[in-house]
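Below you'll find a set of structures to go through.
Values in this text are rule-based calculations from the coordinates and carry no lab data. Worth saying up front: this structure is predicted, and the values here are computed from it rather than measured. Cβ atoms are built from the backbone, for glycine too; each structure is taken alone.
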Structure P
Amino acid sequence: MTGRPASAPDAMAPDAMAVDPAGPPTIQLVGMHEHTMRVGRSRLVIIGMLFAACFALIAGRLVELSVLGGDRGARLDRIATSGAAPSERADIVDRHGRLLATNLQTASLYANARLVREPADVVDRLMHVLPGLNRAELLARLTSRNGFVWLKRNLSPREQYDVNGLGIPGLGFQREQRRVYPHGRLVSHVLGYTDIDNNGIAGIENYFDAELKRRAASGEPIVLSLDLRVQHALRDELRRAMRTFSAGGAAGVVMDVDTGELLAMVSLPDFDSNHAGSVAGGARFNRVSLGVYELGSVFKIFTTAMALDTGTVDFRSGYDATKPIRVSRFVINDDHPKARWLSVPEIFMFSSNIGAVKMALDVGTDTLRAFMDRLGMFRQPDIELPEIGTPLGPEPWREVSTMTVAFGHGLAVSPLQLTAGVGAMVNGGLYRRPTLVRQDTPPAATRVVSARTSERMRRLMRLAVTAGTGRQADVPYSLVGGKTGTAEKAKGRRYDRRALLSSFVAAFPMHAPRYVVYVLLDEPRGTAKTHGFASAGWTAAPTVSHVIARIGSILKLPPVDPARPDIREAMKVAIPGREAKYASF
């Protein structure tokens, strides 16, 4: 019987064993078995990928539901209930990019009341981790059978963690944007605040509400003109003055006279923009832009400038201030009467009401009204705030109105209007609209007085600080000029001599003014140091001095030596008959 050798493979067999003569035999799969194994491996890979995708989808959904509150039906219910989803807003920064307002991502707790079982028990458990909730209100919401009810907005991370740990069916978290103000009270009246749905309610937040929402996608902030450092210095000194003089309130502004930019705006009392909803209405009142007041003798800046600009007077002109002026049953006199003839520079430096009245009467009512109108004293200032006060003027306007407006009574304007007007008096005669937004290009301006008149007003304002009622406003090497203003507040149909508005407006450096600083104190009280006086020269003037001393270096203004020949010449004022006495000024 013959056959093939045992080592020869059968070509017809489905499986074969190949023998390597150099080593042990290896098994190779060929034919149908090899194809089957390849298909099986491919199917296992596909099934594994499908399982992985399913697990990823389920995990993502669980994260969304438990952490982000992503129930789509609840979102739709919420939108239907409140009218809009919570909006994002762009940041607000100061002129140097320092953050003033931004968004913080938070979680808010809601419930589908239809899915909540045993509402009373749920209320007890929620009150344990969220003790600030109102029990009756919470129970009413959970028993309402509504598909969507808010339980608490803007939870802290710890509160969210504690509620999530309760594992109560029917509760969920909605991701929201909460507006945050890192500096709290510091810029509250400028920034304003938003409501719980991130809609602007006051201040810049309200004025630029639509723009802030539009910019949210691009991340482009709104850049304000404020300098946070200057804002802090002004607020700090106003708070100090309020405590020192027991004042009921205060207001202050720092403005760049070349651009109209406000570097600081402070109104006291103020509030924390992060908790504006719990603040009493009085603290929300912006005394700088919304309050209108009869500001007193600071208005003599305008009266004097008008008389000089129209050619009615010059520095050698003057008026008899020997006797008070009687108008019907009223008497206009000087607080510190000189009882003699006064030149125009002396009327200004000694703040003579009698001299200012006679000057205004010589100019005339029509000219005075037209001049005040050019300065914007009869209309609301155009600034990026919704809180704007409307000036109050005499109606009808009689001759006595011209007389009282000449020394700052009878016409009520805001500190913002006063500051902008004084800026035009010292910057060369150009009125620029005050603004809270940083200006990258020179803004438009309107000429209100000649450059010559502006130059003479700078001399007079410097004189008032070196030799007049504003001595306590002076700051070494800052060349400060300014004017006091002490006004009696109207109460009923009379003025109360004990209720004063004391203010001081200053510009510096006076040979080339760059900034105006205005400070107002509401009903200050005299102290032992002021010998009981509460007038502007004793209260507001030193406050302005402290502000300028602090911000001069911040604004990088070089020191000015008042003894320099060119500075002395630029500030020189010739006073008839008294040239020698005032030569050093």
Structure Q
Amino acid sequence: MVPEVTGIDKVFDYFVPESLVPRVGRGTRVRIDLNGRRVGGWVVAIGSVHERSDLQFDVDRLAPIISVSGDGVSPDVVELTKWMSQRWLGSWRATLSSATAPRMRSRHVNPRHGASVNVPEDAVATSAQELLRNGGGLLVVPPTASALSAVAAIAHNGPVLVVCPTQRMAVLGAASLRRRGFTTALVPDDWDAAKAGVDIVIGARSAVLAPCADLSSIVVIDEHDELHHEERSPTWNSVEVAQERARRAAIPCVLTSAIPSARALHTLHQSTSVVSVENAWPRIEVVNLDDVPVAGSLLSSEMLSSVSTAGVTTVCVLNTKGKARLIVCKSCRAVQACRTCTSLLTQTEDGGLVCVRCNEDAGAVCITCGRTAFVVAKGGVSQLVNQVMKSTRNPVIEVSSDADDSWTKGSVFIGTEAVLYRIPFADAVVFADIDRDLSVPRLTASREVLSLVARAARLVGPHGRVVLQTRQPSHPLLHAMSSLQPQNEILQWMEKDLAQRQLFAMPPFSFMARVSVVSPKSFDDMPELFDVDIAREEGAIIAKAVDQAALEKSVFVLRAHYGTALRVHVDPKRY
């Protein structure tokens, strides 16, 4: 029994009264008495007292289960949740909570299966079927093609569990698959239908732990997306959980992505299929901001042409998050970036330039022309909105967290990267200043940009356009995305990125955790750790080890020292 109490991560033994035996099974939610408190909990194992040789007390002293609350965790994933807690160094209680049914009381639902549906015959479906016959793997689906064709093809072999990065995508995907003739269960709302039996069970991240009667395969869509990572501790990843669940059930698991993650490319390089279709990516244009006549302006001729054309829906993206500051030479207008790691340089109070990633001093002169006068590129979304409104008669809408989801064709939508998830369609997407994302002092910065561009490519479709405004047009990633064959060039860039990660022993060739402590605790008195590399990051530390056991041992040492004040995030999304 695992109690549903924060701070208690232990398994307790309880006695099951004879009257409750028919209703209690693995995963069932029950009520128990814990030190005088009546709390909830999950049954994680059932057995006879005669099978337990480790009991050191009289079994007659066992407290009984008080009552059965109802449905909890699907029995076949109870052990999986335990593995999750061990893999991501968190509590079993938390992973059990993520896998718990949304309602205590289940409703009786009869199994539903669709009529015979024709197997899709497009390139995505053909590649998916071939991959399925080989036991699963990685399917590279261009952003202008639909991964739902792969789901439809795979569903002909039996019930399939589909995991999407967002619930919105799951809702749209379920509707599309129903139109094809399949029966679907959208979890968590249709939990009982998924348990009873349908053709396709689909949902967002936690759907990977949902029940699926007669499960025959698992599909993860957009496996590269950061939204597959749980933000709360333990920070489990639904992609790895899907692969582990498939392994335990001896069924194939298919990952789909337009821009596969480094981990997927490394672990599945022998079982990767690349879908080739016409117009795999839309037209991607790179615009040099140094050619804009007004210094510091983001209003290039390409942007102005798009926002001022009647009937054209344009999305402008400008990220102003983070602490990266764009330092530009006043004379030659070159972006001040580190010569070693290409991250943006930061200007200190005395005017010097430093790289916070490499911790190197770059002096106080321009890295290109040697001048000493700099300007800091400023202006956020609101300023860009005001500038664009003066340049077009089309309605201009600033998309913020409190804005509604109204959408009108022919409008200009401006916001941070969140706007790419709020607008259903666009003719053009303009990244007003991609350097703010591309040159932040993180190893993952380039892949973050690639993910944004892939999202924009899906938004505009094969006949739209994506504009990337930059002051470093020769950047290898920008060159790859704007080439005539972007799919091949991007995959080649990814291989080079993977080789660089291997050279510096970075994930997926190592294991990493971000560790922080709650005030007044600090890392000033941190105990000595062995076989791990430590880096400081804004009051936290990043621990990296080439061996997972070494990382786990270090975390256990820190937990013993700091106790409940320690916060651990295994496999941070950005570093």
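Points worth noting:
- The maximum of FRET efficiency 1/(1 + (r/R0)^6) of positions 236 and 308 (r between Cβ atoms, R0 = 35 Å, to 0.05) over structures P, Q, that is, the highest value, falls on P.
- Of the structures P, Q, the one that -7500 was derived from, the read-out being helix-only ellipticity at 222 nm (-39500 (n - 2.57) for each DSSP H run of 4 or more, over all residues; to 500): Q
- Computing distance in nm of label points 7 Å out along Cα→Cβ at positions 92 and 260 across structures P, Q gives 3.5 for structure Q.
- Source structure (of P, Q) for Rg and Dmax of the Cα atoms in Å, for residues 100-179 alone, computed value 12.7, 45: P
- Top of P, Q by Cα Rg over 2.2 N^0.38 Å, largest first: P
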